[in-house]
Each structure stands twice: as C-alpha cells, then as structure tokens.
1. Looking at Rg/Rh (Cα atoms, Kirkwood Rh), point out which structure of I, II has the largest value.
2. Relative contact order in percent (Cα under 8 Å, 6 or more apart) computed as 18: which structure among I, II?
3. Match the computed value 3.6 of distance in nm of label points 7 Å out along Cα→Cβ at positions 95 and 215 to one of the structures I, II, and report its label.
4. Here helix-only ellipticity at 222 nm (-39500 (n - 2.57) for each DSSP H run of 4 or more, over all residues; to 500) was calculated and came to -8500; which of the structures I, II was it taken from?
Structure I
Amino acid sequence: MVYKKLWKDFIETIDNKDLLEEALTHSSVVKEKKSAIDNERLEYLGDAVLKLSISKFLFTKYAKLKEGILTIYRSKLIADKTLSMLGKKLGLDKQVIVAGEFTSAEIPDSIVGDALEALIGAIYLDAGFAKADEFILKLWKKDMQLLIKSSTETEYKSRLQHIIQTKYKILPEYQEISAEGPAHKRQFEMAVVLNSKIIGKAKAFSKKEATHLAAKEALDNKGEWYL
C-alpha cells in the first residue's frame, strides 16, 4: 500500500510524461527501435540527486558522526542491491520498458536499480529537488534503519579484519563459545580469536549479532592485543 501510494503521489503526477517514459526506457529499446531515448542520462542525473538527498539526511540526523561512518552508511543506502530492492517494491520491474533478450526473461536487478535512479532524475527535472528529496526519503523510510544497522555490522568486522591482516598477515577467527536457553530464545556467545587468543567476545540472540559485537569489543580493546 505504501509503495502504491508513492507511485500515485509522485510518479503519476509528473507533468512531463515524456520524462516518465524516458526514465522507464532501457537502452535495449534504442538498439531495437533506433528512435527511442533511453534512461541513461536521467540515471546519471538521478544518481547525483540521490547522493545529495541521502548525504543531507545523514548529515542532519547524525550530527556527531565522523565523515568516514557517514560515508559507510551512505554507501549501503545507495548500493546497487538497495536500489534494485526498492525499485522492485515500487513495481519498476513491471514498469520498465525493455526489448530483445530481456522481454522473455526476468528483468535483471541492475536494470531495475538504474530505472529507479532515472525516475529520481525525472522527478527532479519535473518538480525540483525538494520534491525528489521527499520521494527518496519516503521510499527509503521503511528500510533506512535496517540498512544502516547492517552497514555498521559489516564495518566493525571489516575494520578488524583489515587491521589484523595488515599487521599479522592472517585473518581473525570467530568461534562459538556457548549457546544457552530455549530454541525460541537462545543466546549465543561468540569470540573473535587471534593466534589462539580470545581478543573479543560477546553474547546476543543471534550468532551474527554476537559476532558483530565481539568484533566491536576487539576493536575497543585493541591496545591489549595489537603489539
């Protein structure tokens, strides 16, 4: 329902219908029909508008975070996988105009993501940045915090791996220490191990979260093991 309303509120109200058609036209159509205009230029513009919108949102919401963390968050929010996921939720995989080999198969994720960026470019040209910004934040809203959280989890493990690999030329190991409680509410304790020594450990209700927290503790305790 949320995505149908977004389509109605933003896409259907684009005054310049030629822009809408252009945003939804893949380059395969140009190759086949020769006369159509594809969405690659609008995609280029939409990519810039999207980066500005998300950057502005993160800069305002996380006033105390440093540039490096904001960049990590933004990278996750505008990643190709995120664009294709949100494009599908909006129904672009059913709306995008393709030709040739794409007409008889499932639309590739990359085409859906590109169409979403092109659509953002079309909204910007038709109604200005404020309208495009509003569309972006409404489309991203439901998934925003989950995407940011997942980027943080990856960031702790990536940072730890980079430090250990650079210094010791090996990779950290993650080991399960214990699993306690009933199946529906089991708590796991995970440890990160370097040269047979535990350098961080943590408990959580999933192995993934416990591993993430163990990596964070190892980074916090870096002075004790980084020699």
Structure II
Amino acid sequence: MASYRVYVTTSDKYLDALKPFAYLFNKYWSPDVEVIIGGFSPPTFTLPPNFHFLSLGLMEDFPIGKWSNALIGMIRFLNDPLFVLMLEDYWLTRPVDTVCVELLLKMMKMKPEIVRMDLTADRKFAGGIRHYGSVAGYELLISDPNSMYHMSLMTAIWRGSQMLRVLVQDETPWDIEISGTDRLRQMRDLIVLGTSHVPVKHTLAFRGGGKGKLLLDEVSEEDQKELQEHGLLEGME
C-alpha cells in the first residue's frame, strides 16, 4: 500500500457518487492507495478492497451548518500526520502523477510550516502566486495569503495538526474556504503551496448544485461509457 491515505467526505444523499468515484480512483490513481470514506450511513453496495467506510455518527446530527464538526472528528479519529482530502464528487479525469505526490509528501514531512499542498490547478491560477522552489524538477508555487480560497477544499495534501488549528466548529464547506482563509492568513507561521505540474486533475460532478444536475462535460467519452456499462451512474443522470 502507499505511504499515505486519502480521506473522502460524503453524506447519505451522495453515497451513490462513491461508485464512479471509486472506479475512476482505482483506474487513475491506484488500488494500492487506502481510501477512507467519512460519512454517516454505510453504503449498501460493495466498495473496492482499498476503500473503507468510517461512520462519523448520525447524519441528522451533522446538518450542512455543522459540516466542519464531522471533518474535525474524522481527522482526530484517524490521526494521520499527513493525508490527502477529497470530496465524493471529485471524479478523476486522467492518470495521477503518483511519483509527484510521493515527492511532495516527503517534502512536507521535512517542512512543518506547510499546512496544505495543493495537488490540482487551484493555487496555480489563484493570483499572487510566486515561485517557491522545486522538487526533483517539479516547480513549487507559494500561495499568497491574501489570495481567494487560500483554504480551498480542492484535492490537496493536508497536515492534520495544522489544519485543526484553522478549522472551527459549526461551519459549512464554503465557510471553511472563506472564513477559514481569513483565519489561515493570520497564521504567519503556516504556508500553502502548489505546483505548476498539477499532479491530480478531476471534475466536480455536482458543481451544478445536486445529483439532478450531474455534469460530465469534463469526463471523457470512454470513461462515461465504462461508468454506464458498469451501471455506476444509475440514479444520477
């Protein structure tokens, strides 16, 4: 198995999204990476062997305004120093550069000031980005604390202990990204990095608002065909 785990948050409403998520994850990332699903009611379908479900409690105890409470509980329970965080509708659209991910993890182990390492293009196009250095030829970018969504929840490697400094109870995901950014920029001992290489590329399948607005424009025709043939999009189209 890989040296790190991937945390994925979900809710009862979006459990079906785990079917295409898991299929595309193992196709484009690796079945050798352990994935921990943090949710509420366990899925009634079978997940791949490298996927494990962690119930964080009853969904009615965690309405959207208490989304951060569930995330905090998950981070504290699993207690990994470093982990990758994703959401259930982050469906991969191309092979992940796993070599780059491992190199970035090794770098973070040596630099405790890095709270978040963006694995997508989120920081690359955030504005105010500066060159930070490089790791084995991969250019690193440092995020301007005054940029928007410095605390973005797009796929990234997080340092658990430092993320817990930023998170507070009773916030939505959008609160975390906006209010959390305000809190993070005050913590001058922490930095957020990204890379111009973009080792992870995924779509936001429900960026239109809900399962009734599933958007697959960034998913290849080949992947859409495979998902449909395996019945993994049933109830979402």
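What follows draws every value from the coordinates through simple rules; no lab data is involved. Not measured: the values here are computed from a predicted model. Cβ atoms are built from the backbone, for glycine too; each structure is taken alone.
1. Result for Rg/Rh (Cα atoms, Kirkwood Rh) over I, II: largest is I.
2. Numbers: I: 18; II: 23.
The read-out comes from structure I.
3. I
4. This figure was derived from II.
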